[in-house]
Every structure is written in C-alpha cells, then in structure tokens.
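The next part holds the structures, each set out as structure tokens.
A short reminder: the numbers here are calculations on the coordinates, not readings from a lab. Since this is a predicted model, take the numbers as computed values, not measurements. Cβ atoms are built from the backbone, for glycine too; each structure is taken alone.
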Structure P
C-alpha cells in the first residue's frame with residue numbers, strides 16, 4: 001500500500017503524493033519516460049526510502065532500514081538493467097537469489113528448479129551467465145525475481161530483448177503467479193492487453209488513470225494516434241502537447 005508517497009532525487013520531485021492499494025493480480029505501469037515508473041518500483045523494492053508518505057507490505061510500514069529488512073524476503077525485484085557475476089552459472093545465480101530471499105537451504109533445489117522450469121532455462125542451468133544471449137539473460141533475471149514465490153514481484157521492462165515467442169512465454173509465466181502482487185512497468189501495450197488485470201497510467205509523478213484494461217480501453221476514441229483502442233486511450237491521458245507524433 002502507498003499512502004501519500006512523495007519521492008525524488010536531489011531537489012527534483014518525481015512522485016508527488018501518490019496513494020495506491022496493490023492487490024494480488026498483474027498491475028501494469030504505463031507512462032512516458034520520466035513519469036516515475038522506475039522510481040516507484042525502486043521505492044516499492046525498498047531500494048529508496050520514501051521522502052514522505054507511507055509504504056507498507058502486508059501491514060508492515062516500511063519506515064527505516066530495519067523494517068525494510070523485515071519485508072525484503074517477500075519482494076522479488078528485476079530492474080531493467082540488473083547486475084550479475086559473469087562466472088556464475090545460471091543455477092548459481094538463481095540460487096543466490098533464493099538465499100538472499102531467505103528461502104531455507106533445504107528448499108533451494110526445488111525452488112530454483114521450479115523457477116528455471118518456469119522460464120525454460122532448465123537445460124541451460126549449467127551455463128555461465130556471461131555466455132547467455134540477451135533474451136536468455138532476461139529470462140534468468142525473471143527467474144531471479146520469482147524464485148521462492150515472493151508476495152510482491154516488481155518487473156521493470158521485463159520483455160526488453162525478448163523475441164515474440166519468448167514474450168508469449170513470459171506472459172504464460174506471470175499468469176501462473178497466483179496470489180502474488182505483480183507490478184509490471186512496460187511500454188508494450190500488447191503485453192498489457194494480454195495479461196494485466198489493472199493499469200495505472202503515470203504522468204508527472206501522479207496516477208492519471210487507475211482501473212481495469214477494459215475501463216482504460218473505453219477511453220479511446222477515433223482521431224487520436226494509435227493502432228488500437230487501448231493505444232488511443234493511453235494517448236488520450238497524456239497532455240495534448242504529447243499526443244502529437
């Protein structure tokens with residue numbers, strides 16, 4: 001839950017008094033570059049403490065480093081650009097995530113195996129991370145985020161670098177995360193239409209829309225740029241100066 005969240009860097013305010021209740025299901029974050037999507041994900045991941053307002057997970061308010069440590073075991077976070085040790089194997093990389101998330105060592109083999117199977121990397125689990133293609137590396141990152149079945153999964157542009165078949169596979173993966181709060185930042189309207197239950201459109205650090213995909217689609221009308229009703233609806237929510245292509 002976010003209540004009156006304000007966040008920024010230096011003297012710049014990126015998110016201004018945002019209040020959102022996140023529930024199990026897949027929530028898409030849409031918005032132009034600079035809208036605050038990545039900043040919001042970093043705040044939810046406890047990478048950045050909030051400047052003002054309340055961030056809580058399962059009733060635990062995240063107010064300091066101590067409370068942040070209490071909830072991190074339940075958060076899986078995949079940044080758009082994530083780091084890794086090049087010499088690590090894929091299995092070691094995902095096992096490390098399980099260790100960081102507090103998965104009991106007796107359950108590592110099963111949890112890691114399930115995560116690798118979900119992203120179709122079981123055969124490649126012995127490869128070094130440095131040898132993976134961009135798409136395979138992205139799938140390893142998704143396994144990192146979902147291993148151990150955390151309560152909150154945060155994905156920043158997770159389908160970048162994936163080919164159409166892999167994007168279909170990604171949709172299948174996140175659709176299986178039942179009882180999980182998934183927040184997905186993306187620029188790909190097709191992914192939103194295919195798998196998301198809810199859409200939050202951000203602009204200028206505020207939520208300009210928060211509702212279902214169908215409710216957003218209903219806002220679209222002819223005369224706006226876009227190849228689908230959903231694209232036109234998204235453009236409708238942007239300032240007029242940004243609607244022109």
Structure Q
C-alpha cells in the first residue's frame with residue numbers, strides 16, 4: 001500500500017495489482033470519504049489504521065464508482081458504514097456479484113462477502129458542509145459515477161479515464177462523451193483514476209478524442225500503437241458490436 005498526500009485533507013492510496021489500483025480518501029469535517037474499496041477486507045482494515053493514525057476518527061462514508069469487482073470487494077470491511085453508489089451499481093451487484101467473485105477469487109485479499117451500496121442516487125448527492133459531491137457519470141460502464149471534492153478541486157473518475165485509451169464496457173458512447181466533456185468543464189486540479197498513475201487534463205482530452213472516433217465510426221490510425229493498446233482497442237470494438 002502506497003500513500004500520497006494531495007493536500008491537507010486528501011490522500012491517494014495505491015496498490016500495485018491490476019495495473020495499479022487507486023483509491024481516494026477525503027478527510028472532511030464530519031466524515032472521511034473513501035472512493036472505492038479495492039480487492040478485499042484485509043487491506044481495508046489496514047487503511048482504517050491509517051485513518052486513525054492521521055487522527056481521523058469520524059464515521060467513514062464509502063463510495064463505489066461502479067460495480068467492477070476490483071473496486072468493491074473491500075466493502076465488507078465497512079458493513080456498518082454508509083456505502084454510496086448510483087442505483088444501477090447496486091442492481092448490477094445484485095445480479096453479478098457471485099459470478100464475478102467465482103471467476104476472479106484468486107485476487108481476493110481476505111474473505112470477501114457481499115456488502116452492497118445502501119445509499120443510492122440517480123443524478124447527484126452532495127454533502128454540503130464537507131464540499132463533497134457524488135454524481136452520475138456513465139462511460140466505462142452504465143453505472144459509473146464520480147466524486148468531486150469541491151473545496152480542493154479534486155476529481156475521482158474511477159475507470160472512466162485510462163491510459164492510453166479507456167476500456168469500453170457500455171455501448172452508449174454518447175453518454176461517455178458527455179461525461180468526459182463534463183470532466184473538462186470542471187477543470188480539476190487533480191484527477192485520480194481507478195488504475196495507473198494520476199491522470200491529467202491531456203489524458204481526458206485524448207480519451208475523449210478516442211471515444212468520439214468510435215462514436216463517429218472514424219478509422220483510427222494504429223500505426224504507432226503498442227500490441228497491448230491494439231488488443232484493448234479490439235476488445236472495445238467487440239463490446240460495441
């Protein structure tokens with residue numbers, strides 16, 4: 001577990017597995033907000049110790065950015081907490097949790113149990129006193145949502161932005177384009193992605209151009225692409241069939 005401070009009230013927690021998984025924690029006045037919960041309860045219990053070490057003993061609010069297993073398996077370490085997500089996230093978990101666990105259980109860190117979001121929203125949910133907002137941002141998946149720290153201008157995007165190109169799991173590319181444009185309009189100081197190193201405005205722009213070309217059916221020049229990038233693009237094309 002690697003921890004990086006972004007300022008007086010935010011830390012990024014990174015794990016090396018699966019192209020580096022990143023979580024964001026925001027220390028508000030009333031709550032500690034945790035964006036995504038990684039691969040199981042054991043590392044989340046260690047993270048709770050970090051919060052206590054930092055003198056943050058207030059209740060923890062968990063946010064699930066989407067239903068992918070590598071972002072929600074640690075929910076069971078927070079069974080008594082508010083767990084926030086878009087309503088489609090809960091629906092997807094109810095349908096697919098066990099099949100995903102059975103397929104990927106070799107990655108589990110501790111005993112993973114089904115603990116699902118218990119506070120659901122459709123468009124946005126704002127904690128005014130702490131300046132923290134959760135909003136619907138479909139893209140990578142139809143249930144994707146984002147977290148915005150309005151006080152520090154920090155944006156957590158889950159898997160909606162990735163290097164070098166995003167993974168497409170939902171065919172509605174028009175919504176994806178609108179989400180990426182919305183991110184650009186926020187002009188965040190820091191952008192935290194679910195995987196890889198911290199993103200930039202330029203990465204959002206390049207992801208947007210890629211999704212636009214897919215949406216418009218424009219042929220994409222792959223002459224300078226790596227084999228991994230070509231493989232990801234082929235997977236995206238298969239999803240869009």
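Here are a few things to note about the model shown:
- Structure responsible for 0.85, with FRET efficiency 1/(1 + (r/R0)^6) of positions 66 and 226 (r between Cβ atoms, R0 = 35 Å, to 0.05) calculated and labels P, Q on offer: Q
- Given 22.2 for mean count of other Cβ atoms within 10 Å over residues 58-65, calculated: source structure among P, Q: Q
- Highest-scoring label, criterion being FRET efficiency 1/(1 + (r/R0)^6) of positions 18 and 162 (r between Cβ atoms, R0 = 25 Å, to 0.05), among P, Q: Q
- Origin of the value 15, where relative contact order in percent (Cα under 8 Å, 6 or more apart) was derived from one of P, Q: Q
- With distance in nm of label points 7 Å out along Cα→Cβ at positions 98 and 122 computed over the structures P, Q, the top value is the one for Q, the highest of the group.
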